[in-house]
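What follows is a set of structures to go through.
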Structure 1
Amino acid sequence: MKSTFLKLAALAATTGLLATPAMAAAPAADAVSGGTAYILNTLLFLIGGFLVMWMAAGFAMLEAGLVRAKNTSTQCLKNIGLYSIAGLMFWVIGYNIAYPGFAEGSLGLFGMAGTTYGMQGVGEADLETGYSVASDWFFQMVFCATTASIVSGTVAERVKIVPFFIFVTILTGIIYPVVVSWEWGAGYLDSVHGFSDFAGSTLVHSTGGWAALMGAIIIGSRVGRYGPDGRVNVFPGTNIPLATLGTFILWLGWFGFNGASQLAMGTVGDVSDVSKIFVNTNMAAAGGVVVAIILTQVLYKKADVTMALNGALAGLVSITAEPLAPSVGQSILIGGIGGAIVVFTVPLLDKFKIDDVVGAIPVHLFAGIWGTMIVPLTNSDASYGGQFVGVALTAVWVSAASAIVWLALKYTIGVRPSEEDEVGGLDKAEIGVEAYPEFART
């Protein structure tokens, strides 16, 4: 995904409004007419949007498989709830913060487009935009929901439903949209530092990662996770096949996440670029899996399936900041290093007694930073300095804002259930519906 300026440039190219030397030299058949370009661009947004929406199912299944049986229903409720809250908040306020249309000369740190988001009427179409505004809103909204899903897995099994949903409301309505406005909304990072984040390694994944990290620190670890002698007690997930299915769903959804971030499909070049993005995205994930398997086999003498699952996701996160420019070999390398990051940072978090139930912080935060910082290797329009500023500013804003919200919830309504309820399981204590009532709660 690109800034608004780049988006408009890409869309103008599809409708013949912007002529570059490459376009001028290309055969006329390379570009379609305005109406057809409108249809194809809109179709790209819609297909990409429903694939990213399907990632909500992937997160739900991944988390349901990696938590203990006594907390499975709660995770399912959290995931369908957060997706719905994200949609409502992005409609009410989030989109207008993310794309405020910063005035020329403004610093571009915070803006507001209006109080409501306009939708075209029945049968109407504004061909000058190059795409349906409804398709654009939907595509942007599902990215917002993805950010909240990252937090859900990290703080699983020891946070009450109501405070969690309140945090999601603020994250999706304000915290995430502000970060988006700095880059994709043509704000401070885009206009001043030339920051580049094609589909959101930092804007989406690191944002969710920082919010999750603050939650894990402030809420604390699960009861019994860390022993007084420094021992780390392993709480095995209840359903590894379900977690594996969730990972494959996320992998599938990522083709929409990265591919549709091309934002245009009205020329031969655009379609070819989307195809290349698909290949690079797939191969980065494959590299992450293979590296995770090899490293766990070497380090622990046994390959770890959960590390392999997170290796795939880390590879996907790593390539998300720039899935178009790298060669296939470079994509495999970038994704492979993402897989290595997971293997080495999961135990590192345990050393600091930061309890991340599903490994979302290594996957989305650490691999997201890596993927963002390596962009200049393959994209000469980006600089390491600009990338660093983007990573750092996102870290400061999201961490500070998230910490304030988590602390406010902790010292007002409280965020944790009682120890008795946590040990007995949140399915019974919080929602009264156990996922596996025929089995003993473990």
Structure 2
Amino acid sequence: MWWNVRVTMSQLSRRDFLRATAAAPLAACATKPAAARPNIILIMADDLGWETLGCYGGESYKTQELDRLASQGVRFEHAYAQPLCTPTRLQLMTGLYNYRNWKAFGIMDPEEPTFGHHMKAAGYKTCISGKWQFYSYNPPDFEPEYRGRGKRIEDAGFDEHCVWHALHTEDKGSRYADPVIYENGKLSTRQGEYGPDVYTAYINSFLERHRDQPFFVYYPMALTHGPFPPTPRQEAWKTGDRHKSDAQANFGAMVEYMDEIIGRIARKVDELGLGERTLILFYGDNGSPRDVRSKWRGQIVQGAKGKPTDLGTRVPLIARWTGTAPAGRVLDDLVDSTDFLPTMLDAAGAKRPDLKLDGVSFLPQIKGEKGTPREWVLVHHDPRPGWDKAPYTLVRFARDQRYKLYEEGNLFDISTDMLEERPLDPASESPEAKGARQKLRAVLDRMRPAT
């Protein structure tokens, strides 16, 4: 009776779709045989700008595992995200820009299908391990209308979960030392353990248990988001306060630990003989923390999480698919967070629901083909309402690889003005800049909330 998962979203309500996918048998929506569909592991670092990785020119931290993944696959120079993590993650999971489904910070519409639902309907075993934070984000005394609202992890389309911050905000506990973990409906505090080790170990266990069937793993990492306590590789973990936050002392170690655990996952894939059957995607959710300075191509740059500049919105994107993705390829194609869902659906050979997704598949580029690259990226960012989000206001811009146009009319040439200190004068713009202004203004005018 569950053939209904194959009808379009114009025929089904979101709620009907969620009910259908929850009970759908494996491969209900697949159009390719299982052997032709890759496993997919999507890893998203938290608060990690592109300037931190060696393969992007970073010089402050050792990131040999991600540098190796880049050398084994495809690296994108122009991947972008929202300035803050939750807006990016909502776009990532739904393939839609925020203005189409935003409710409040840390709140996901419980009727919104996620890529977990879609991949499950396509015949994949699904797992999420890491950070959730889409349910009851506000503390008890702030905007109580959002208390107890949002999407529960059990309803997000994943067969298995091992996550931090799945319940009320005041119950979230630590994400790092002595983490509070919600694993398949059971809450526990893992005394003496380190959260990123727990999330990674769960993923590797999932890979072992489901190696013989198509799987989709989503790893929304805790690292390298604040607070900034020591990692198990530091002496302070053994002798000091494991919960003491110190960005200057510990951020570098957190970057390197993040790199290390990604290596654990990649090695597990290879040890299981799944390298040629597994697409690994690594992405960042926004720029690095503002209280962090890193050396990049000989200069010191400051993280700009929350800001709309390149250092707040440009992020790393690496794709490895052994034997399919050309090793060492570097692309200038534009990618944003809405593009992952259509990319994964194409990889799965799944029929796309008629959702009018905003994203554009970049699967052809991963495979070494030309594809149909984006001509622009849109950012519509307003993280309100939500606890501590009052300082933010709506920011809208459209951009290509070189030019960036804000809603208010300021146009920047990012190739010569990365920090956006010198808006171009419309009266003296080059023909190329004028053409970019016209193209990007058309995007902003077309991509806006209905009135």
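Out of 1, 2, choose the structure whose coordinates give mean count of other Cβ atoms within 10 Å over residues 290-297 equal to 20.2 when calculated.
1
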From 1, 2, which structure was FRET efficiency 1/(1 + (r/R0)^6) of positions 82 and 386 (r between Cβ atoms, R0 = 25 Å, to 0.05) = 0.20 calculated on?
-> 1
Structure (1, 2) behind the derived value -19500 of helix-only ellipticity at 222 nm (-39500 (n - 2.57) for each DSSP H run of 4 or more, over all residues; to 500) | 1
Across 1, 2, distance in nm of label points 7 Å out along Cα→Cβ at positions 202 and 410 reaches its greatest value in structure 2
When 1, 2 are compared on mean count of other Cβ atoms within 10 Å over residues 90-97, the highest value belongs to 2
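Values quoted throughout were computed directly from the atomic coordinates according to the rules given, and no laboratory measurement underlies them. These numbers were taken from a predicted model, which means no experiment stands behind them. Cβ atoms are built from the backbone, for glycine too; each structure is taken alone.
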